[in-house]
Structure P
Amino acid sequence: MAIPETMKAVVLTGHGGLDKLEWREDVPVPNAGAGEVLIRVGASAVNNTDVNTRTGWYSKSVRGDTGSAATTGYDGASDADGGWSGALEFPRIQGADCCGEIIAVGEDVDPSRIGERVLVRPMYHPKGAAPDSLVTFGSERDGVFAEYTTVGSENAVKIDSSLNDTDLASFPCAFSTAEGMIQRAGVGAERVLVTGASGGVGSAAVQLAKRRGAHVTAITSASKTAALKALGADATLLRDEAFGSDSFDVVLDLVGGTRWPELLDTLAPHGRYVTSGAIAGPIVELDLRTLYLKDLTLIGSTRQDPRVFNDLVSYIEAGKIRPVVAETYTLRELPAAQEAFLEKSHMGKIAISISG
């Protein structure tokens with residue numbers, strides 16, 4: 001197919017409110033460099049990290065929950081360290097979730113890859129970088145709120161599935177985050193508590209923990225309990241209910257906030273707590289006596305072994321997990337999609353249809 005010189009995209013022009021998302025129709029189509037592939041993007045989806053990166057929430061200067069300035073930003077307070085790895089370069093095309101088709105390859109990439117349908121690994125270790133270096137798609141490099149994107153060939157993973165592009169685009173970021181947490185905590189056939197269970201990562205964690213034989217309890221609102229049980233949750237707790245002491249072996253937490261001490265109390269001796277988010281606030285109170293008297297393990301989870309994403313693709317292909325898409329917006333409607341995302345009234349993911 002003929003590759004155009006320019007493309008449509010939503011460009012983030014700086015940290016701040018929704019006004020920082022700029023629709024453009026004259027963005028140059030990127031070229032696939034050595035070892036890279038060029039992808040025609042079919043669909044993407046909205047994630048917490050898109051909003052948090054836009055506002056600069058990752059800055060140490062920010063202490064509130066992720067919704068506290070989600071539509072306005074922090075008035076420049078987080079410009080110096082508002083991205084995952086410090087200061088962010090602008091303009092930036094966000095978008096961590098990608099389902100698309102390889103339409104061109106760079107030097108040292110087998111041309112037979114052209115035509116492959118792929119999912120993009122949303123976070124990875126860049127080749128030749130320091131051992132703990134991390135690239136998140138749509139943050140440290142341009143992502144897929146655009147018609148075309150490039151990525152290293154090894155991070156464009158072929159997928160064979162009958163699911164449509166918007167369904168497939170709901171998987172990469174949320175499900176790899178959840179699977180990374182689950183693998184790091186070594187979840188098995190045990191009692192697991194999932195916070196923020198109706199969101200993208202939370203609902204993914206319910207499915208992924210259940211497929212490992214866990215007894216899953218999901219914390220959610222009353223309106224979403226039936227949907228979570230349909231996904232595999234064995235039990236649900238409302239957000240204002242008591243969790244119960246020594247009730248779980250593993251807590252998969254995306255929320256943090258003021259009730260965080262209760263999450264440790266709910267763990268049984270030798271329990272494991274793992275976190276990959278703090279939507280209710282990153283600053284929490286820890287009673288060290290709870291930690292050491294119960295022999296607990298606290299685990300942070302961001303970096304992922306490459307096998308995490310490869311495993312995820314195999315689960316999709318085998319039909320062991322299913323997409324949960326609440327609504328679909330066009331690329332030009334991205335600001336409205338983020339506003340809908342911030343209302344937190346949906347279950348699962350909000351998809352962005354980019355081609356077609």
Structure Q
Amino acid sequence: MRFRKNGYGLSISLIAFVMFCLFPIITQAAPFKVLVVMSYDNSFFWNKDIKDGIDSILGDKCELSYVYLDTWRSKDNLEKGHAKAKEAYELYQKLQPDGVIASDDNAQSMFVVPYLKDKVKTPIIFCGVNEETKTYGYPTSNITGVIEVAHFRESIAFVQQLVPSVNTVGFMMLDRSTAQGFLQQFNKEKDSYPAKSAGFRLVQTLKDANAVIDDFKLRCDALLIDNMEGLPDENGNPLKEKEAIKLLTKRFGKPTFCSNTKNVDYGVLCSVVKLGKEQGTLGAEMLLKAMQGTPVSQIPITRNKTGKRMLNVTVLKAMGINPKPEMLMNTEIVRTE
């Protein structure tokens with residue numbers, strides 16, 4: 001390439017070369033950096049579903065860094081979560097991300113509230129939160145997100161479609177922060193349920209759970225059993241959710257329902273389940289708006305709305321239930337794992 005001697009500057013070929021080299025730099029913005037703090041571990045189905053939702057929105061637009069507090073499996077895991085939350089904050093300081101997503105309640109109480117709330121201006125989106133948002137002092141000028149709501153009313157109606165004689169239902173969960181949020185939801189809604197409620201019991205051990213089931217078995221036609229991961233057995237060893245659900249549903253011996261997908265796989269009769277991917281998708285969409293310039297104060301707190309009907313046909317057949325085919329439309333059919 002040569003300079004022209006007539007004073008017009010660079011040759012056309014050199015101008016084209018310069019524009020070609022600079023164009024990507026001018027038009028390609030640096031990706032957003034996002035820190036995602038998950039309350040549970042990376043193998044837990046709920047976290048996987050939320051991650052799928054986040055990745056579907058932000059995967060090609062952001063540099064995503066995931067931290068897992070692993071607080072679900074047992075009380076020991078829960079106690080260790082505080083140290084992992086501190087490590088998450090150290091990573092936050094190192095990354096200086098453009099946005100943060102904090103999933104489920106323990107990520108709020110262990111990470112956002114002690115380390116970020118009222119201390120940074122970074123947009124923070126929560127998702128999967130069961131507790132009242134005022135528990136954490138949300139919303140703030142830079143914090144908003146997605147409340148997690150179980151489809152209790154719809155699940156009871158589904159049970160009644162399968163077993164019309166269901167008139168009274170009970171609720172049972174392991175006593176942990178997530179269950180406290182569901183208990184609050186139950187207390188708000190119970191008078192509107194299509195069946196009479198016999199109460200919502202929180203248990204701490206397998207012995208407690210068996211006693212509650214024996215009581216509910218006399219008073220209820222159907223029972224919600226959920227969030228049993230880590231339930232201590234008679235020796236104090238934490239049970240896997242799959243083990244706990246198998247023992248408890250067998251002891252109850254009547255129709256059961258839940259709020260999470262895997263428990264239908266494990267032996268619960270049916271449910272209208274909530275979807276982790278919806279939580280992740282909604283949260284990621286909110287954060288993207290905030291990082292692109294929308295003030296967080298203009299992004300209101302929202303809640304999940306989509307439910308999925310699921311039915312375990314292994315349990316259905318064992319109980320001798322013969323629903324009309326039209327009742328199973330738009331229902332995912334599974335068998336006990």
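Just so you know, all these numbers are worked out from the coordinates, no wet-lab data involved. Here the structure is a predicted model, which is why all the values come from computation and not from measurement. Cβ atoms are built from the backbone, for glycine too; each structure is taken alone.
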* Structure fact -> distance in nm of label points 7 Å out along Cα→Cβ at positions 69 and 165 gets 4.5 when computed on, of labels P, Q, structure Q
* To do: Looking at mean count of other Cβ atoms within 10 Å over residues 245-252, point out which structure of P, Q has the largest value.
  => P
* To do: Could you tell me which structure in P, Q was used to calculate Rg/Rh (Cα atoms, Kirkwood Rh), for residues 85-124 alone as 1.07?
  => P
* Asked: Out of P, Q, which one gives 1.24 for Cα Rg over 2.2 N^0.38 Å as computed from the coordinates?
  -> Q
* Origin of the value 0.7, where distance in nm of label points 7 Å out along Cα→Cβ at positions 181 and 277 was derived from one of P, Q -> P
* Of the structures P, Q, the one that 4.0 was derived from, the read-out being distance in nm of label points 7 Å out along Cα→Cβ at positions 53 and 189 -> P
* Out of P, Q, which one gives -12000 for helix-only ellipticity at 222 nm (-39500 (n - 2.57) for each DSSP H run of 4 or more, over all residues; to 500) as computed from the coordinates? -> Q
